[in-house]
Structure 1
Amino acid sequence: MMTPEVSVIVPTYNRRAMVCEAIDSVLAQSFREFELIVIDDGSTDGTVEHLASLDETTRIEHTEHRGPAAARNRGVEMARAPLIAFLDSDDFWAPTKLERQLAFMRDNPNCAISQTNEIWIRHGRRVNPGLRHRKRGGDIFIDSLRTCLISMSAAMMRTDLFRSLGGFDESMDAAEDYDLWLRILIDREAGLLDEPLVTRRGGHADQTSATTPAIDRFRILALAKLLADDRLSPARRTAVAEVLAEKCRIYAGGLARRGRIAQARFYERVADQAQNWRDAEIGCAVKSMRSMLTEIPHGC
């Protein structure tokens, strides 16, 4: 069996209609030397039966429901190609997406991660992203601290890089992409193919932003983890601590308004100490943040 040039990983959970369109857009690619890996994350809406009808060239794995981070990680475990490309089940690709992006990666052999531009659809209508969301290439680490600037369905990266960083943090129900991209961007630039080769659909009720309360608590965890990374330069460490303090104070204010005083005080302490944290203190704070992820009631 010939080794594919890229492994395409599509996780899905209870999105039978949308995942059909996503898969069809992969199978319609002009470039054919890929493998398609679909991870069904415990769907109960008939997705399993639909996937069974796909031809045998598509690799399908059914797992218990553990969330998109675990599903994507499982897909990368199965991947045989030196490059991986992710496609969320509510998005789809233009027919030349793989062909154009693979050419970009070949032309830029030192590029470990790249993305294409994209078209945004909200509630069925095309919208323009705000200025802060607009894609750019190069050293985007500082800009990415406040806004996630890499889109999952537009990203292609080297498989060995993903594996060397441990993949997505499976304890994070949200912002697991923000967390991984920041860990990559600490010491790597992101390539940009400035062509809209991905259609990104939003506004549906089952999106993570609609179903997961207080997503900033996951971003705070990601930033706290970064402070323990010895690859951070002093200037980047200062920038991370500054954004961490901002987010902690905003989140602490919300907790206080809801009567969660002990947690609010914890996040205020993190904000106060972020610039001068020692490694042992960071480790304790990260452990506490992880334990609190399951304690936040809906609406906080």
Structure 2
Amino acid sequence: MSALPEGVTRETWQGIDVLQVETPFSTARVSLQGGQVLSFVPAGSDDLLWLSPTSAMPPNAIRGGVPVCWPYFGRQGQPDGVPQHGHARTSRWPLTDAKREADGSVVLKLALPLRDGVPLELVQTVHVGRDLRQSLDTVHRGESAVTLTQALHTYFRVADATQVRVTGLDGLRYADKFDGGTHMHAGDWTLHDPRDPGRSDRIYTGTGHRFDLVDPAGGRRIRLDTFGSRSLVVWNPGEAGAAAIADLPDDGWRSFVCLEAANAGEDAIELEPGQRHRLSHVISAAPL
């Protein structure tokens, strides 16, 4: 498409093509490389998303914002040697539609080009307004059943991850990547969990759809509502893990917590030919 609605401009940021969005309620930045929301700033607030200041740039994946993990999460069900989290986050997404709604909100649609050997079509919708809404619509265009895993791998900006707590997980089972075991969670999530303190790489299963990230040092509560998903990934590499990640500052782990609307682990999606699936989330914030 050529013409853009009021409030949407094409710009170059850090050498990559982005869409800058301005509404009466918020601003956002969306990278066409990776189809990745890099920033969402509600009026009168700081950015809700965190972007690594040392992130690699395309053709590598961008660390931060909301990477799209698709058509698989991690390397679940895949052979050795495939790219981590699939090709969506390193592919260029053409913009197929953009419109400004009556209240000034902006809706963008981006379509991931079909890839040889992957019989799935993916369209992402990004709604920028009072909140940030994203959806991933997958349609199976092939001739035999396929298994889909995916995630909106959101990096939430926090003032101090060691003070953060996340509600909505009490009593849920989770698979822990660090020990390969399954455990039961009690209370709110924090980095002070005595079973595995200072880090987190968990897939919670059988979840509801509302989670609150409470950031007392930042004076705000970030709300994540998820749909089309029964799993939530909670990730923070901690101090030792951050030191081993090249595009993450050694102290960067203190500035984010990843809460990821996902279909992963036990929550894989089986699609028959012609079937479709939508994974979506809504992000909003309020002062404490």
Structure 3
Amino acid sequence: MRSRETRAALLFISPWIVGFLVFTAYPVIYTGYLSFTDYDVINDPAFVGFDNFKELLEDDKVALALRNTFIFAAMSVPAQLLVSLALALLLNWAGRASGFFRTAFFLPKMTPPVAIGVLFLLIFNGQSGLINGMLGTIGIDGPAWTTDPSWVKPGLVMMSLWTVGGSVIILLAALRNVPQELYDAARVDGAGFWRQTWSITIPMISGAMFFVFIVDTIAAFQSFSEAYTAFFGSGNTTYSNDAALFYAIYLFQQAFQFLHMGYASAMAWVLFVIIMIVTFIQIRVTQRFVYYEAETR
């Protein structure tokens, strides 16, 4: 019986296994091979050893792209987590209307990233954008979001909040699983809203917050579509491209504009190692703050 169930299980998951091997495992392994070659798509790969990785250390744009990516991740991940938590708390109080608002908050997640990049240019235009128009009504002279290097990344961080709907749904599901009797006991003891939030809500949903924190960090390091559409896709050089040059964008340029596939493959593996190290550090540092109800402490 157990053998038959195992065969049935393997049969059901076989499409995923085949897809993983063909579209994930094989490309990753082949990219590892290409990272040690000089390959331009047209000619056969030529083995060059560690030359691509040595060139990475000497490429000033790699350092610039990494710095931009780290700054963007450090700004966007906490902002997305806080906004997601605030919206989830509001939805948790919405009662019967929460179904409508869940859909409303999640719909922007379905917006194509290219459209978000175009929307960024329209909303954050320094002369006629919606944001500066609203700031002007209260007497504030808005910055040049798309041309001032100091404001490019904050603007992109604000646009990244457009797609927090997925995180909101995850945190809302965690909030719905917090036992109500904990809040009842806290109110009997005289605990107010902020005390209940800090002592009950945050610890009880810390597992979901930890998951969102990790996933958002990985996504931030791979940020590409919105910034590329807004600052590189149109070929317009009047915008501050250097401030928006993220690592994934520079990798794309090396691979598909300059056809340096070997070099781009080396960049991809460096990014993989960086994400793995950052994720490991996050797990080691934040795991002590995560509470799992099933654990005995």
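Derivation of every value follows stated rules applied to the coordinates shown; laboratory data play no part. Treat the numbers as computed from the prediction; the structure is a model and nothing was measured. Cβ atoms are built from the backbone, for glycine too; each structure is taken alone.
Here percent of Cα pairs over 35 Å apart is compared for structures 1, 2, 3. The highest value is that of 3. Looking at structures 1, 2, 3, which one was helix-only ellipticity at 222 nm (-39500 (n - 2.57) for each DSSP H run of 4 or more, over all residues; to 500) calculated from, given that it came out as -500? Corresponding structure: 2. Look at FRET efficiency 1/(1 + (r/R0)^6) of positions 138 and 266 (r between Cβ atoms, R0 = 35 Å, to 0.05) for each of 1, 2, 3: the largest one is in 2.
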